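In what follows, structures are represented as structure tokens.
No lab work stands behind these numbers, since they all come straight from the coordinates. This one's a predicted model, so the numbers in the text were calculated from it and none came from an experiment. Cβ atoms are built from the backbone, for glycine too; each structure is taken alone.
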Structure 1
């Protein structure tokens, strides 16, 4: 009995010792990287991560970039990408291996997208793993309310756990920026609120996809802070490979009809969705009938409820049709009608393949229609976006 006790005790001591040694090795690795940028926020993390990395590389800074995004990617020093293979579900421990590789490559800058949701993991990711000298908060939106909080101040508090101490915080948030400033001040971190008005229409015209001014302004401010001039950084950003979930436009023509399809599946909170709708309406302009295609997931019904309320109350008078696809669409149909959207505007397709969605969109289009696809890349979202991309001009 005593012999077994000593064996177990020895194993525990060995495990603890190994853990301490590896922890110390990690600290040495992370601090060997001069510039450490940790990017958090509700929306736009992947885009800003890619833009910052591209801008720094264009400025001659040896940079490694890691994005979680729609699909996890490691962007190497020359701008090429490699897929990050996961044997199981996403885990923040993944960040440790990225830091190890970055240290081995002796990069000057490491740009990391935060992949934590729960408050405790957000704190661990920053304070034990990244030790950023530049923290980034893209924005604060009502999303992941089950783990982050049910109000904007609560969510800001959760996201704020990745704000570094005694360093710099950059943000494009313009609604609850006061809360972020307060958190930064408590940590004695310098607060930089970015002015998006500095990004011009000409600046945005250089992107091959539809990017957000807020993301570009934020990335430019960070690059300029690190000594890369604006023109050089912007040129690098224009050449960057976008994330799979960025807003893209595909135009399909068939049977004398034109479908203009906007892939906004990744913008799955109400504020971001409304912002995209207004950007298309005011800056790009709708063509023909206005259609919202809402893809829902059974495990994201709270998000679907928010989008149903948005569609009925904020977009109801502007849109011609709401087409539902995915899981639990009967529930979402009932919710949307309850929020006031006329049932004659609602078309419930349920769980169908992209071809059926395409055929229905053609059916309700007399000549031209603009489709804004929202809700979720999961389920049939990504496949539907790919279907339109393959059929586009």
Structure 2
């Protein structure tokens, strides 16, 4: 039986092992393990890659968003509009900053619905936090226009989307600031936690550099109460090596996505890849009313799957005091019952992706049924 693991991080390590070991030895031999030249070099290269003036390495993607909000003065009494179908960290960073998350439902492509944002704006709204979920950019033109009209900040949650483009521009430079995750599972994944903040605003970058390092002005003088959120030199060196391969890896993920899409579009809803979006496919999520049975079938044939994310943020116990209830965000809640993530990472072989497609087609061949339409509110075939 062909086995297709949902993730296989060891494959990428084996590909880069010689480079990574040499970089580990170089950094350890330097004697500088926190801050320093290696981190500064990675920050410069990451800023250039994202097309922004500044990039700041921090301890996690969550910290990147949290410190962006702190640096921008978003705190107690403020509201930040975001979507409920993301990972819990999106809302956690808002709460940690002292603000209140206000949710707006998603569209069928899992990104925030701009047509619903203005109705959620109140006198307390300070920012919009669109999430480039699954590596697909949000509808940033519409979001930017709403922010301009209402004098709001835009903080991109780009945790899953490094390298993605919207109208030819990289995410991370489409708002006031952005946060990326360098978690091992991300497209630019290191060997532990790490994050990156990007911005064109020098004042924001300088503030975050102070906040991430205890609020220190120098070794002995503390300017403000800060935090300990530094990307260490070893991980920065690893990230710099992987950054040089990232466009190639993302292109391979788009190839895999195209294989899935073409092989499955008559059977399930699958994400499109049309202009102005250039997704990097951190996840490839299909939708079908027979999700659970399909997942079991794939497991029995050696294919790993996941559901991202089975409990929307507004229905989490931690979010109870926000006052939301089941039914408040029907698109998000409908997706939860039908979504299934398929394996997608650059090291997947053509044989493995072919096995995934064939296994899914075999499942539907054994249980034929009409493909639901968009009008029914159920999963649909890929839009052209």
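Quick look at the numbers
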quantity: Entry that produces 20.4 once mean count of other Cβ atoms within 10 Å over residues 103-110 is calculated, selected from 1, 2; calculated: 2
quantity: Structure responsible for 37, with percent of Cα pairs over 19 Å apart, for residues 23-110 alone calculated and labels 1, 2 on offer; calculated: 1
quantity: Structure from which 8.1 was derived, mean projected area of the Cα convex hull in nm², for residues 239-350 alone, options 1, 2; calculated: 1
quantity: Parent structure of the calculated result 21, given that relative contact order in percent (Cα under 8 Å, 6 or more apart) is the read-out and 1, 2 the choices; calculated: 2
quantity: Read-out distance in nm of label points 7 Å out along Cα→Cβ at positions 127 and 207, computed value 0.9, structure in 1, 2; calculated: 2
quantity: Distance in nm of label points 7 Å out along Cα→Cβ at positions 135 and 167 - highest-scoring structure of 1, 2; calculated: 2
quantity: Which entry (1, 2) yields the derived value 70, 55, 37 for Cα extents along the principal axes in Å; calculated: 2
quantity: Value 0.65, calculated as FRET efficiency 1/(1 + (r/R0)^6) of positions 55 and 319 (r between Cβ atoms, R0 = 35 Å, to 0.05), assigned to which of 1, 2; calculated: 2
